[in-house]
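Bear in mind these aren't lab numbers, they're just calculated from the coordinates by the rules spelled out. Note that the coordinates shown come from a computational prediction; the quantities given were computed from them, not determined experimentally. Cβ atoms are built from the backbone, for glycine too; each structure is taken alone.
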Structure 1
Amino acid sequence: MHAQTDKHPPAKKHPPTEKYVPTEKHIDIEKSSRVTGPWKVVVVVLTVLGVLLAMNQAFFWNPGGFSLLNNSYLYFVLACFLPIIFITFPIAKSQRGKRVPLYDAAIAAVTFAICVYLGLNGETIVTFGWDYAAPPLATAASFLLWAIALDALRRSAGLVVTIIALLFSLYPLIAGVMPIAFLSGLSFDLQTTAQMHALGSDSILGLPMQVGGSILIGFLMFGVALQHTGGAGFFYDLAQSVFGRYRGGSAKVSVISSGFMGMMSGSAVSNVLTTGPMTIPAMKRSGFSGKYAAGVEATASTGGTITPPIMGTAAFLMVSFVGVPYAQIALAAAIPALLYYLGIFVQVDAYSAKTGLKGVSRHLLPKLGPVLLTGWPYLGALIGLIVVLIVYKNETQAPYYIIAFLLIIEIAKYALSSDLKKVPGLLYEFIYASGKTIAEIIGILAGVGLIVGGLSMTGVSLSLARELVALVDGNLILILLTGAITSFVLGMGMTVSAVYVFLAIVMAPALTQLGINPIAAHLFVIYWATVSYITPPVALASFAAANIARTPAMATSLVAMRLGSVKYIIPFAFVFNPALLAQESSLFEILYTTVFSAIGVFLLGCAFEGWMIGAGKRLHILMRIPLFIAGLAAFAPELISSIIGVAAGAAIMIITRFFNAGDALERPAAPPADDAEVAEALAHPGDDLHEAEQADRFDAEADRGSAVPAASGDGPAGEPRAEDPDQRR
């Protein structure tokens, strides 16, 4: 073990029995201080009403013969959750942390009244065609709901996507005079446009909102239930107990725990902010550089949007656009997600091997048996959800059963400890957190629906895909590259959900016209929309992790790009080989394709890090290039190419092992702390963040010869420099 340098302050000692229980308080402190007292009660009441409505639709309770048309139901869902956005999200950043002002209260009240009015008239809207000819009051309500949807989108997802939604929502006014043929469509006057947006079934109440009202509410609550009942802490302890003792254990814990967190939240930045304060300090104490530690956390957290069983919102939207059950989409996404995390894991292992980083002694880590004994409900919940989705095949009801299971188990724990008085508080905070989460997504979906409405009511959506195929002359490679670049560019300024909705109309149909499997075409768009989380110049997940690690944002993003390199390759692989999605293939084809792809990921990871795992030697640059090519060949859909790639990789491993002496091990970026201190870092992230900041200041003082402490980062640890445009989904 290396000794610590004298200029770093000594680590504080803590009782060994303390355990860190991760919470979401650090994610949004300012918003929580905005909503206090009566306003919190309002949020909880609206959430209860909205969830009961959703459950009534899902389980067909219909008490007393009470039933709702689909449009009435969606209006009532908007009435319950849109007002929460105006209560919890301020009108401008300068108003954060301040109490809810009167104008926001008024907007929330008007939103509730308008949506209830339209919900009560749902049958009349359909029967008398109000989307084309509405009475004056309904017309006024249409204009107001249009404006409200845009403002809700701005508050929950940012200005860029709002401007895009506004432009598309106004497109029907000029579609008839567009000089370009494939952009020309039906035109409508301003009043009819407003009525079709607010009262029709293809815009605000379109496919995104229909998916949100039918499926997403339950799954979002399931994620919140897992976190509020202690799921995050369990999965973190599970990762420590299994992987903490191996070389680079702290980074492997980050990869695995962030993957589990992704199953709960499906959001890249919130994953970073939840697990980053635990994992990044531990990685730095183990000897990883700050940039590498932040890159690992950002890359692993970004996988949450593509990891089943709870993926990002875009994956749920696929249910309507592709027309298949969510269980089939989650099953298709499983192998690519596994390969993605395998790629990160291999690179972390190779980096740890070439720098001589060790794991933590087993006796200092949580024991697997006790962890499983106390956390079995969380694993049971995930397994139960998967079983219910596959066997019961009802994604609208499945999450509610699992939520009930988790809450019953949690209440039983309090009952056994004679602490039932805490149960009301637990349920209250759970409902409040669920309301904020659901409202945020509903606001995004209602606003994004305006994009769908603007294209569908003009008829342009029908011609865009056809013209796109003609433009590239049927060249599949060219249209895939165009789609990847478009998804990435749009992902820099729009939410993943918004990017997906737009390209599901424009790009995905063009891919399917060229013979691509529909699920592969839609997942291709989602994958490339999410790479912007770790790719400069935006790279929000990387920036959030860099702020925790106190490292340069761009340099951290470049490390994250290398670690997440598989994510740039996998979409092309499953487009050409649907077996990676368990589509259009026999079980045998799926198995050998998965094996060859896993070997390809292994070879690529070794090539990127310059270390041949298994041979225990550094790779010469002349070996890294052919190893990279061999890894790509193993991904190829043709069996012969895959076999050649694997054979070439094996040959390079043998050559490296027996004919390459290899270089000396790289020195770790910082002397690793001893085992006890690394274990302490895993259990007490808050103190390590403080100590890391102190160490950075001491280093800066020594470098400058100054007695004045260096300024810290742009904000407190755990607070990103840039706001997450995708929020939770």
Structure 2
Amino acid sequence: MIIMKLVLQLQLFTSYQSGVPKFHQFSSVPDLKHLLNNAAKLKSLKHATQIHSQLVTTNNHASLANINTLLLLYAKCGSIHHTLLLFNTYPHPSTNVVTWTTLINQLSRSNKPFQALTFFNRMRTTGIYPNHFTFSAILPACAHAALLSEGQQIHALIHKHCFLNDPFVATALLDMYAKCGSMLLAENVFDEMPHRNLVSWNSMIVGFVKNKLYGRAIGVFREVLSLGPDQVSISSVLSACAGLVELDFGKQVHGSIVKRGLVGLVYVKNSLVDMYCKCGLFEDATKLFCGGGDRDVVTWNVMIMGCFRCRNFEQACTYFQAMIREGVEPDEASYSSLFHASASIAALTQGTMIHSHVLKTGHVKNSRISSSLVTMYGKCGSMLDAYQVFRETKEHNVVCWTAMITVFHQHGCANEAIKLFEEMLNEGVVPEYITFVSVLSACSHTGKIDDGFKYFNSMANVHNIKPGLEHYACMVDLLGRVGRLEEACRFIESMPFEPDSLVWGALLGACGKHANVEMGREVAERLFKLEPDNPGNYMLLSNIYIRHGMLEEADEVRRLMGINGVRKESGCSWIDVKNRTFVFNANDRSHSRTQEIYGMLQKLKELIKRRGYVAETQFATNSVEGSEEQSLWCHSEKLALAFGLLVLPPGSPVRIKKNLRTCGDCHTVMKFASEIFQREIIVRDINRFHRFTNGSCSCMDYW
């Protein structure tokens, strides 16, 4: 209806003489305002350009009022291109502070902070002074790009032009400081404000939450209670309760929400559900979710993430499917969460289905979704699909690069991970904390000592990143794997902070690999104090003793486990066939096709023995003397392999998951099987992927 009126009014501007259209002046200023208002309501760029054309044709375009009005109209239509085109058409003497402020505001809102600052500085060189609206427009640009220094300079200008007492300018200023991570400066501005409104108080709560000062956020909220908090205050303090896991105060806020009649607001409901999920009360969150009222995409995302945090990955997928059935369009957060859920349970079929949905909706161009896709395919054992997604992504941010480097590392392709890291540096992308964890791990799995130390030293010297415990653990692992155990010990002693179980665990693993019993005992004793409930440390030391024939010492370690109430986790492997998951334990005979499975194992044993296989009995740690080889052939991953060879179509990949580290003998058998049966065999254990093809493994036997 509005469009029809707009078209009719535009038609009134023309009359025809001799078949040639002739344009007349607008009948009145109210007519023009009416047209502009309608175009702004519709956010119709087409109508905006039509009105602009009429103004040019009737020679009304050069008036300052009309220039400002058109700039505002283009801004409301979201066309930064037309705004800049119009602004640059006219000389600066034809502009005033309103013109500049309109442009700066749109650039700031369009996430173009540097352009906004450029035009702000250009305005000042023309002799036009900024007003309170200009300052309120430019400060969010500094906040968006975290430009603290520029923000402080604008603060000085605000003081110079005497706008500090304006509550809107002061609120924008403290919001800028908060988003730049300087809450002390934000508090100073807040304390000096002569008049504070609810928006000012909310900005302080939001700032404290953003900077993870949750206790301070709750303190400010308590003061806001007397003013009457709104949905922004309440949602922000609920985020603070979730961050602190402060359930008691969160429940008090819930009561206040009910009392004030705000529970029906979707924004508030989403924050409540999120708070209960993060505080571990998933049932309470579910009751709120199912309790009626409106649900938007954020509500569904919160529940999906709640399932993810509770490690209920199948339920997360169920909520996603229910969201689709209700007609709610998923956003990038929905897809990203689902890809992580699929990756966590290595559900490749589920992940592929979601990928196809992403392609249909056009979200695949989003860098966040692309990164999640790379991670999903990588964790599901499909490295080639992960790499294809990575290469098809047009704009790679640091998260996307890191995801692909991590996939290469996890799949034993350490050289490719290092090569990709160098490519990332050449592209000018700045690596992050987690990027270095992956590349240093890649160096440790290829024995690249020099490269490892080069990258480690570059963290502080080049990229201004302080190495953390994970990086030190990688370096200890790097030195330990090549047998430089004494140097690894000296490296630990040089650490600027106390080493944790991750660092000592890397050294203990190296002691086992290089048969250093004495150092292994000392390191294990440290680990028993740091994490007395971790069975892995006891088993590592026990295995070191067993491999050196020190059976009494090994028995003593097992007795210590019993005294401390520590039980070794039972090994199991699983394989997915036709949307069903089949789980196998060691010596498992519960499967309906047990006879065929053990028959396939016997056949495999005979075939690989002809090719020179010799059982690595040192990995049969729990067997009775004399039955070590038989014990090895009952490992869960071998049973899963035999089942996969029986039921999967010839030539199709066999994908096996295991909850513990795969043993050396199983690793050898997988290599033989991949060559004999001409199959790609992918084993995902607790540490990494092993991709077996044509008799070799992606890890190159360095793992």
For this session: Of the structures 1, 2, report the one carrying the highest value of distance in nm of label points 7 Å out along Cα→Cβ at positions 77 and 629.
Result: 2
For this session: Supply the structure label, taken from 1, 2, corresponding to mean count of other Cβ atoms within 10 Å over residues 173-180 with the calculated value 12.1.
Result: 1
Exercise. Looking at structures 1, 2, which one was relative contact order in percent (Cα under 8 Å, 6 or more apart) calculated from, given that it came out as 5?
Worked result: 2
Exercise. In terms of mean count of other Cβ atoms within 10 Å over residues 133-140, which of structures 1, 2 is highest?
Worked result: 2
Exercise. Thinking of 1, 2, which structure, once Rg/Rh (Cα atoms, Kirkwood Rh) is computed, gives back 0.98?
Worked result: 1
Exercise. Which structure, out of 1, 2, was distance in nm of label points 7 Å out along Cα→Cβ at positions 325 and 437 calculated from, if the result is 3.7?
Worked result: 2
